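In structure tokens below, several structures.
Rule-based calculations on the coordinates, nothing more; no lab input. Just so it is clear, the model here is predicted, and its values are computed rather than measured. Cβ atoms are built from the backbone, for glycine too; each structure is taken alone.
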Structure P
Amino acid sequence: MDNIVLIGNKPVMNYVLAVVTQFNADNAEVIVKARGKAIVRAVDTAEIVVRQFLPNVVKQSVTTSTDRIETDNGPSNVSCIEIILIKS
């Protein structure tokens with residue numbers, strides 16, 4: 001889907017720009033997703049968008065979950081977050 005921003009290891013402002021671009025492309029909803037250590041950047045991204053760049057955007061919901069992934073050392077659990085931002 002076009003309205004999903006996956007958070008990785010880039011600087012937070014790169015993801016803020018991606019979210020703002022999605023809203024400027026007439027998307028009414030943007031989903032910010034992250035796993036593991038990138039969760040901090042996902043929360044920062046959502047907060048910066050809502051508080052500083054787009055005052056008409058609000059957090060609709062925040063969902064946390066755990067994914068089970070296979071690593072070299074066997075199965076491992078990794079935390080996930082999904083933040084849904086919508087135009088109000």
Structure Q
Amino acid sequence: MTASGLIVFLIVGAIAGWLAGLIVRGFGFGLLGNIVVGIVGAFLAGWLLPMAGIVIGGGIVAAIINALIGAIILLVIIGLIRRV
């Protein structure tokens with residue numbers, strides 16, 4: 001992965017984390033925490049979705065959607081664990 005690819009990946013994760021924090025209210029970690037969750041969620045979605053056979057497509061919008069799905073899944077799981 002090149003430096004520019006890594007920067008794009010971090011930006012996509014940050015956008016996805018911010019959006020996931022807006023969608024999944026009550027489980028958020030604040031703006032900075034949600035951005036970190038979005039970046040981790042982007043990694044999660046990059047691994048999990050292709051294994052499930054879900055391919056949204058290519059491009060930056062598809063990458064944001066994939067990362068958003070991963071970030072939402074991660075926020076819900078973390079929120080459920082925090083409640084127990």
Work out which structure the value 1.02 belongs to, where Rg/Rh (Cα atoms, Kirkwood Rh) was derived from one of P, Q. P
For relative contact order in percent (Cα under 8 Å, 6 or more apart) computed as 32, the structure of P, Q it came from: P
Using distance in nm of label points 7 Å out along Cα→Cβ at positions 5 and 29 as the calculated read-out, with 2.6 as its value, let me know the right label among P, Q. Q
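From P, Q, which structure was helix-only ellipticity at 222 nm (-39500 (n - 2.57) for each DSSP H run of 4 or more, over all residues; to 500) = -8000 calculated on? All intermediate terms of the calculation are to be shown ahead of the outcome.
Values: P: -8000; Q: -28000.
Structure P accounts for this read-out.
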